[in-house]
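Chemist: Listed after this line are the structures, all set down as structure tokens.
Values quoted throughout were computed directly from the atomic coordinates according to the rules given, and no laboratory measurement underlies them. This structure is a prediction, so every number in the text was calculated from the model and none was measured. Cβ atoms are built from the backbone, for glycine too; each structure is taken alone.
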Structure 1
Amino acid sequence: MAMAENPAYPVGLRLTGRRVVVLGGGQVAQRRLPALVNAGADILLVSPSATPSVEAMADAGELTWERRRYESGDLHDAWYALIATSDAAANTQASAEAEAHRVWCVRSDDAEAATAWTPATGRSEGVTVAVLSSDLHDRDPRRTAAIRDAVVEGLRDGSLVAPHLRVRTPGVALVGGGPGDPDLITVRGRRLLAAADVVIADRLGPRDLLDELPPHVEVIDAAKIPYGRFMAQEAINNALIEHAKQGKAVVRLKGGDPYVYGRGMEELQALADAGITCTVVPGISSSISVPSAAGIPVTHRGVAHEFTVVSGHVAPDDERSLVDWRSLAKLRGTLVILMGVDKIGKIAEALIAHGKAADTPLALIQEGTTAAQRRVDATLGTVADAVRTHEVKPPAVIVIGEVVKVGPAPTA
């Protein structure tokens, strides 16, 4: 049947519990099946063979697989069909059956003979973006995919914002901003920033992102909140609660991950006690990302089978220290120290005293992942002098172990 010279009518199919027949288990099916599974369809796959990924879906019970070729009657009671076999005659026969039974049918081999087309589809926080070409003679899939990607990316990074026409409820998002490079924040974190009314930011958060916020967004530097009789953390908790109770969308932007030396749980507990809902958005921790950006793997086959992350803000001889430095000195893997620049001399002394070799390689990475990143190499025995000579300042990540020598030699 010849297609009319009219554009396709866009519609969203609700396939939950409804029979969908897929003919062919190759690459086309592998790409299309996950969306059908997510839609809750009752899927019958008819194909003598399948890719390993499609076979895994069948093994997991996500679809029913009949290992045979198409037969007349396979589309009986189907709501939707995807025809994607390598047998042109079978595809034509199945397409005719779909037409006869009024089953919407997509054909991978001949779009013009199909009764339905699959749009280029993407999703972002409850919104599905589907792009179809309205030009029957210029159905370039690369162009529709590019348009989809541009729209989805705009929704994700906040550059394309549509207002939410609903009443907001008080809430806070604890967002891990990553190690410093604004491109390393998560998609969800960036989206929440774009929708915020108030942002309470740490100095270690990705500062460049704050310049992208709309003018109406109130940005509060957590380091400058008036503390008065409160401890710093208590004052920050109170600020979060106060703004959330005003019905504002509040983002607490933190460096790295909220739960890796970020006191995120303390803030979440304070919000819970105040009856404020809280969303936690994980972030990329500087403990692994900064060494990676400096060319250092925290693990490497044959070199290190484990890595340990330690806070260095309390010196080993301080009675408040919770770190077992004696045990750490005996480990053969990688030791990553955060917040330890001003204590590294005493830390090195403690590790050496407990048996760690003084010539153990070490690297300090200052301002990791940012334009100001620099790396200073030393050993446990020389690190105190290296910090003074090179004027290493926080924030810096310290990596101790043989992995420091695995990558290419650092450039000056």
Structure 2
Amino acid sequence: MKRVVVGLSGGVDSSVAAYLLQQQGYEVIGLFMKNWHDDSVTISNECPWLEDSNDALLVAEKLGIPFQTVDLSEQYQEKIVDYMFREYEKGRTPNPDVLCNREIKFDVFMKIALSLGADYVATGHYCKKSEIEVSGETVYQLLAGADNNKDQSYFLCQLSQEQLAKSLFPIGELTKPEVRDIAAQMELVTAEKKDSQGLCFIGKVRLPEFLQQKLQPKEGSIIQIDKEHSIYNTEDKQELSVKDSLLLASNKIAYTPEMGKVVGKHQGAHYFTIGQRKGLNVGGTTDPLFIIATNVETNTIYTGLSSQHPGLFRKGLFIEKSEVHWIRTDLALDNGGQMEVMARIRYRQPLQKATLHQFEDGMYISFQEPQSAITEGQFAAWYLDDELVGSGVIS
């Protein structure tokens, strides 16, 4: 019997994953990760990890599998929380869930599981894994989950072949309603439990207050840029090389306060992200204001009226060489290489037609249609059909 350690999170997905593995004849061990101690920044009064670990224990008891808790809060603080603070300080918007999978669940946690003699680690992610042979070698594929509405392959976009080799995703073929039905039939305590929101494993966090622990509030101006501003007239100035036109399509506009009018004040540019609408507290506008750019050096936020403001859209993005990651290393592009893909720049975004262009210093992604709110620090992921083959941090 192969031994599998399931990351029991106290939610319905991992509960059903454990049950299905048991049905398939694996020896299953449940392990709960405790990643957070500080309850001062969570929104709800109840302590989310305590409730979750109790639910995970009850599920393990119901299934009759061994269960223990591992405290990874130190590693989580260092690899996820500290990284988030550094990124926000630079005016970037990190994705803690993608990082948590790469750095915690499929690294620190996986090493603990393997030290317990596990052959695999399983999670309740909605995605699938398969394997093919490429020139005599086994290659693992990360595929989108069967439930289009819940596909979570994006969150695993930074995994490696070594990590995938040791991973199982038992619910990848199921839809969320099917998972809930199985949990109800098995009378699992998590059957009706709502999906967790907020940071991976911390619970619902008030982000500004969370960030204020390290990043001090500092008053600055909110500036509104007119959609008719001449900076948006992008008639081709002259014949550009491929790389220069990609650079032009990917570059952020360098806004200055003189380009617009001051419409309000904010408490720190590093608390805000591109495409954000809530939390600006500026009234009296015909349409909602959206953030089109932030500048943490000058502590300025630039906004535009409506979700169709030209300042929100770009046709390209750049990923630095060190940040380009291929799950399918056999498909990695050489310098000068191109690939037609489907790509997304955030979770749940419908896949977009795009072309990868690999250069010496990194990779450009050019989109067929302009994309709204391309955000530094987030992950772009690219697919061939329903296989996620690579990803990278937007620069």
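Chemist: Could you figure out which one of 1, 2 the value 10 for relative contact order in percent (Cα under 8 Å, 6 or more apart) was computed from?
Modeler: Details: 1: 10; 2: 16.
Value 10 for relative contact order in percent (Cα under 8 Å, 6 or more apart) corresponds to 1 out of 1, 2.
Chemist: Give the label, chosen from 1, 2, of the structure having the highest value of volume of the Cα convex hull per residue in Å³, for residues 145-320 alone. Don't skip to the end; give the middle numbers.
Modeler: Numbers: 1: 170; 2: 214.
Structure 2 gives the largest value of volume of the Cα convex hull per residue in Å³, for residues 145-320 alone among 1, 2.
Chemist: Using distance in nm of label points 7 Å out along Cα→Cβ at positions 17 and 257 as the calculated read-out, with 4.0 as its value, let me know the right label among 1, 2.
Modeler: Working: 1: 4.0; 2: 5.0.
Working through the options, I get structure 1.
Chemist: Which of the displayed structures (1, 2) returns the greatest value of distance in nm of label points 7 Å out along Cα→Cβ at positions 81 and 209 on calculation?
Modeler: Numbers: 1: 4.9; 2: 1.5.
Comparing 1, 2, the top value of distance in nm of label points 7 Å out along Cα→Cβ at positions 81 and 209 belongs to 1.
Chemist: Given a value of 4.5 for distance in nm of label points 7 Å out along Cα→Cβ at positions 225 and 305, calculated from one of 1, 2, which structure does it belong to? Write down the numbers at each step before the final one.
Modeler: On the way: 1: 4.5; 2: 1.7.
The correct label is 1.
Chemist: Starting from the value 3.2: which structure in 1, 2 was distance in nm of label points 7 Å out along Cα→Cβ at positions 73 and 281 calculated from?
Modeler: Numbers: 1: 5.5; 2: 3.2.
Considering all the candidates, the number was obtained from 2.
Chemist: Which of 1, 2 yields 41 for percent of Cα pairs over 41 Å apart, as computed? Provide the component values of the computation, followed by the final result.
Modeler: On the way: 1: 41; 2: 19.
The correct label is 1.
Chemist: On distance in nm of label points 7 Å out along Cα→Cβ at positions 89 and 193, which of the structures labelled 1, 2 is highest? Intermediate values should be presented prior to the final figure.
Modeler: On the way: 1: 6.0; 2: 3.5.
Comparing 1, 2 by distance in nm of label points 7 Å out along Cα→Cβ at positions 89 and 193, the maximum is at 1.
Chemist: Using helix-only ellipticity at 222 nm (-39500 (n - 2.57) for each DSSP H run of 4 or more, over all residues; to 500) as the calculated read-out, with -5500 as its value, let me know the right label among 1, 2. Mind showing how you got there, number by number?
Modeler: On the way: 1: -8000; 2: -5500.
Only structure 2 yields this read-out.
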